[in-house]
Structure P
Amino acid sequence: MAGWPTVRIRIDLAYDGTDFKGWARQPALRTVQGEVEAALATVLRVPEAAVTCAGRTDTGVHARGQVVHVDVADDAVTASAGRSEDPPLAALHRRLNGVLPPDIRVRRVAEAPAGFDARFSATWRRYAYRVADGVVDPLVRNHVLAWPRPLDLDAMNAGAASLVGEHDFASFCKKREGATTVRALLDLHWEREGDLAVATVRADAFCHNMVRSLMGCLLTIGEGRRPPTWAAEVLAAAVRDPSVTVVPPHGLTLEEVGYPADAELAARADATRRLRVPGEEPADG
């Protein structure tokens, strides 16, 4: 009820994106946001519980480290614990996982520190993209991209190095009217993990299709169809390049979201709001 004391809760989530139509709530479609908000409303016994996430993920994209916040009446959290001997937030954690479908798991529930905003307080988002350029283990087929040719990771890392830094990534983004495509790409590199080639991608935020377009560019280099210098050439053009493939979403996972020290959360959120166009939300790509 308006005017009642509220508490902001931080919730850390993991989910398998295979059977979701992305993060964002959509009428008549199964989405991660829709499932999480419905579970919160059920457990807290409230009409609705709107959550804000650190970064929206597209259809088929997974997460191990998604972060959301929700503002709820303080007494609703306490009341939802019922007769449980657990502290209210521990009870909320347990009951959410009892209500949510098995392809979403709550990893942590905590009262958010002052100034915390899951979206605007974040300083970076880290994704991993996993590729099998040999025989694909059928048990991981929904989380790993099968690539038909061997990949040269040295060439891919040479191309990736030219993309790191603050640039206009218009060549790798699906442009949105009035939205900036300037991003600070903090890390982009490939390494072998067993039979897989795994890319680590970390930036202050990502515009739409950016991660999967970066992967498409580097995979083209990795199989030898383009030289490593092609990545810098695409970036410098600053216009969407149709020769850059947007790779499938199922190889992509949101691994972690970074935040500053508690004392800096509010300032970070204010600074991010000034930089971002209203309504623009960090997305995976």
Structure Q
Amino acid sequence: MSQFSQVVLSGLATGSIYALVAIGFTLVWQAAQTVNFAQGEFVMLPAFFVLAGMSLFGLSFGTALLFGLAVSVVVLGLLFKKLVAEPILPHGGITLIIATMALGILLKESVKEFYSAEAQPFPSIFPNDPIDVFGAVLSMQDILNLAFSLAVVVALTLFLNRTRTGRCMQATAQNPAVAEILGVNVKRMILYTFLINAALAALASFLITPVYLAKFSNGETLGLIAFIAAIVGGFNQIRGALAGGLLIGVLDNLTAAYVTAEYRAALPLVLLIVIILVRPQGLLGTKEGRAV
């Protein structure tokens, strides 16, 4: 029972980080009706911003985290929106999807070429001391990662539902034309969405990189798993992205612990196929109609 508790908690901790990235997919979809296939690289890059702040500018780890978060919001939020999404979006969602694929390759190869092709150690935000909970030896890092990720999701949900800006963002996501008629600054709301997505990607990077190490290839795995989590939970719902991330994290750990670790990488794909066949809108998603 103690081993089962450890496996489940570790899965929830990892899954909650996947959920942060998946929520970013959902937010960008709601704002621009497109999929950001560079999202995995958006999670990979902030860790290197932190390492660069420590090695190039001599910043302490805490200060480097703030530096990495700020740079991520500017580069992956503001500049991405202004230089990539905004000029290309009028030409259609497919065009922007292809552009984000190219951007992902550019970011990955740039880190490989200009920083390092080798995996770099990344300090953990939280201590990794083991603690005993009712006979189960659990990692404090897992517990705090889970608590922090869930706190971020709760704070984001409260912001979207309880503040005027959050409600304007939701109105923009549901119907930008009507929102603009009602006086909502649609362009500003979309910008806020891109900035929040960048911040979520940075926070996910800071939490998961101590486990994965800082590697230029991290985005491939993280982006794919988070994309699947968003679809499994429901691509048009934040709560769906959260549920999908947690579910994949737990099932992945259970499969590795009690079945086999050889095929754990295939589990998200199998789950994706099952969900698409049984419930195409996702576990918590809602059906969306489209005029043709």
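No lab work stands behind these numbers, since they all come straight from the coordinates. This is a predicted model, so every value here is computed, not measured. Cβ atoms are built from the backbone, for glycine too; each structure is taken alone.
Structures compared: P, Q; top value of distance in nm of label points 7 Å out along Cα→Cβ at positions 12 and 36, i.e. the largest, recorded for Q.
One of P, Q was used to compute helix-only ellipticity at 222 nm (-39500 (n - 2.57) for each DSSP H run of 4 or more, over all residues; to 500), and the result was -23000. Which label is that? Structure Q accounts for this read-out.
To which of P, Q does the computed value 1.01 (Rg/Rh (Cα atoms, Kirkwood Rh)) belong?
Answer by label: P.
Can you spot which of P, Q the value 0.55 was calculated from, given it is FRET efficiency 1/(1 + (r/R0)^6) of positions 76 and 260 (r between Cβ atoms, R0 = 30 Å, to 0.05)? Source structure: P. Of structures P, Q, the largest value of relative contact order in percent (Cα under 8 Å, 6 or more apart) belongs to Q.
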